[in-house]
1. Of the structures I, II, report the one carrying the highest value of Kirkwood radius over Cα pairs in Å, for residues 92-155 alone.
2. As an exercise: helix-only ellipticity at 222 nm (-39500 (n - 2.57) for each DSSP H run of 4 or more, over all residues; to 500), calculated from one structure in I, II, equals -13000. Which structure is it?
3. Determine which structure produced the value 17 for relative contact order in percent (Cα under 8 Å, 6 or more apart), calculated from the coordinates; the candidates are I, II.
4. Looking at distance in nm of label points 7 Å out along Cα→Cβ at positions 44 and 60, point out which structure of I, II has the largest value.
5. Mean count of other Cβ atoms within 10 Å over residues 84-91 was computed and gave 14.0; which structure, I, II, did it come from?
6. If P(r) over Cα pairs in 10 Å bins from 0, in percent comes out at 7, 27, 31, 19, 9, 4, 2, 1, 0, 0 when worked out from the coordinates, which of I, II was used?
7. When Rg and Dmax of the Cα atoms in Å, for residues 204-243 alone is computed for each of I, II, which one produces 9.6, 29?
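Computed from the coordinates by the stated procedures, all read-outs in this text should not be read as laboratory data. This is a predicted model, so every value here is computed, not measured. Cβ atoms are built from the backbone, for glycine too; each structure is taken alone.
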Structure I
Amino acid sequence: MDEELLGIGAFAARARLSAKALRLYDRLGLLAPARVDGGTGYRFYRAGQVGRARTIALLRQLDMPLAVIAEVVDADDGATAADRLDAYWANVEARVAGQRTLAAYLRGRLSGRSSEMYGKFVVETVDVPEQVLITETRHTLVDELPAWIGASLGRLEEAARECGGMTGEPFVVYHSEVSMESDGPAEACVPVADEAAAREWAARRGRSWETAVRVEPARRLARTRITKAQVAHPQIMAAFEAVEQWMAAEGLSPAGPCREVYFADWDAAGAEDPVCDVAFPVS
């Protein structure tokens with residue numbers, strides 16, 4: 001080996017890492033020494049490994065988990081590594097946006113200024129025509145809810161192709177509270193064009209995924225629009241409470257269970273992009 005070899009102390013100083021960190025990265029397969037002395041177990045590194053070591057150190061400053069760092073530094077090319085970093089950072093920003101929204105929600109509750117918090121939501125009414133719905137119903141706790149919503153709406157949107165196509169925005173109805181203690185049920189709904197085809201589809205499905213077809217009458221909804229960050233529980237409760245407060249002030253009564261209406265591409269949306277209407281049927 002013609003390239004200069006450095007002992008672990010010298011390499012640690014050049015890479016701006018501790019010897020302890022280098023031993024950990026070796027154990028995890030992130031940064032293996034170029035040579036380990038068979039007698040002493042002493043580690044030696046090539047000078048050319050400094051760049052990888054510094055990259056690992058910088059990624060750790062982003063609080064990136066070691067498993068994700070491995071995916072970045074082991075990418076086949078720089079573009080792929082950059083894409084993996086972008087994906088990680090998008091998740092970080094989404095999490096921080098959600099935490100920011102949660103902090104605002106808790107600040108309003110703790111300070112007793114809930115009415116000020118509710119005033120940030122713009123509430124309006126909208127009329128929805130009669131709809132033929134294909135649905136899935138499930139008892140679920142709140143920690144399982146996001147994954148179930150994505151999966152169930154995906155299945156129903158795929159099934160809508162057999163039922164004349166979608167005629168409106170998908171939504172989720174909460175027939176009872178969904179929390180850490182209460183499991184609903186929740187009902188995922190997709191409006192479709194062909195009722196007969198929908199009933200044939202449901203008959204073929206039997207009881208799998210608790211599928212059903214129902215016709216929902218025309219309704220008036222009181223709704224407010226929220227961002228992707230605001231959808232997370234429990235901060236979404238501020239939106240529901242704001243709509244309820246507005247309904248009471250307007251002399252309107254609930255005429256059915258509350259719902260979330262999803263009108264945007266969830267995967268493409270950023271944390272601050274509007275994605276969902278929180279709504280109550282009213283009379």
Structure II
Amino acid sequence: MATPLDKSHHAPGEPVIPTINWGGLRALYVKEVRRFFKVQLQTIWAPAFSALLLLMVFSIAFGRGGNLVMGFPFATFAAPGLIMMAMLQNSFANASFSLMVGKMQGTIIDYLMPPLSNGELLAALAGAAVTRALLVGVVVWLAMLLWPGGAVFPIHPLAVIWFALAGAGMMALFGVIVSIWAEKFDHNATITNFIVQPLSLLSGTFYSIEGLHGAFRAISHANPFFYVISGFRYGFLGQADAPVLIGGIILLVVNIVLGAICYAMLRSGYKLKN
């Protein structure tokens with residue numbers, strides 16, 4: 001006599017995971033987080049040390065004589081930008097590594113075979129990159145407290161949270177795109193050296209774009225890093241080079257576009273399945 005199917009059985013053709021595979025998504029996310037945590041001296045603590053060195057060098061070079069930038073001592077002005085710059089670079093570094101190395105080592109099947117949708121795969125990879133960026137941001141912020149003038153505290157917490165998540169998410173999605181496209185470390189290094197680092201340094205981290213003129217100022221407004229830095233600085237200092245609301249909307253649009261590109265590339269299997 002036939003018995004009704006219990007909760008552990010499914011009728012033929014009935015999906016076992018009808019909505020979101022939370023277990024699989026969590027497992028991949030934890031795997032990616034553990035990967036960078038195993039080398040945390042390089043992935044978390046080293047960026048803080050580098051950012052503190054940059055703050056020290058530039059403060060000594062440009063902060064003498066009581067020079068003010070937007071009404072703040074140079075170290076105070078630069079500290080939020082250095083925190084965010086470290087977050088952006090490390091979010092990209094984490095996301096641009098996994099799939100590229102999987103292709104190089106022949107282990108890409110470990111990402112493609114599990115019962116994860118393209119959206120779940122993207123969410124896990126980007127989520128781990130954002131996690132690393134946030135950890136780096138906290139450690140860099142703590143390191144800044146050691147330098148005179150570098151101690152900054154949030155006065156607009158919602159702006160700090162939004163621009164931290166939007167900026168880290170933007171670079172995580174861009175990193176996934178590069179990870180899919182790149183076939184060797186040289187490709188990744190090319191994007192890092194000729195796109196990510198220049199955009200970071202030309203984002204207004206060490207200067208206000210109010211002092212720029214003509215084409216240079218227009219180029220700065222076309223740089224999405226500029227809106228991340230400006231909005232994040234507003235969260236700490238209450239001053240920004242660009243309207244905070246407009247910057248927030250621009251970053252939202254950029255993230256949506258990058259997310260759509262990532263999803264399309266994963267769905268098509270571009271350089272992953274062929």
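1. Biggest value here belongs to I.
2. I
3. Answer by label: I.
4. Evaluating distance in nm of label points 7 Å out along Cα→Cβ at positions 44 and 60 on every structure, the highest lands on II.
5. Going label by label, the one that fits is I.
6. Derived from II, not from the others.
7. The correct label is II.
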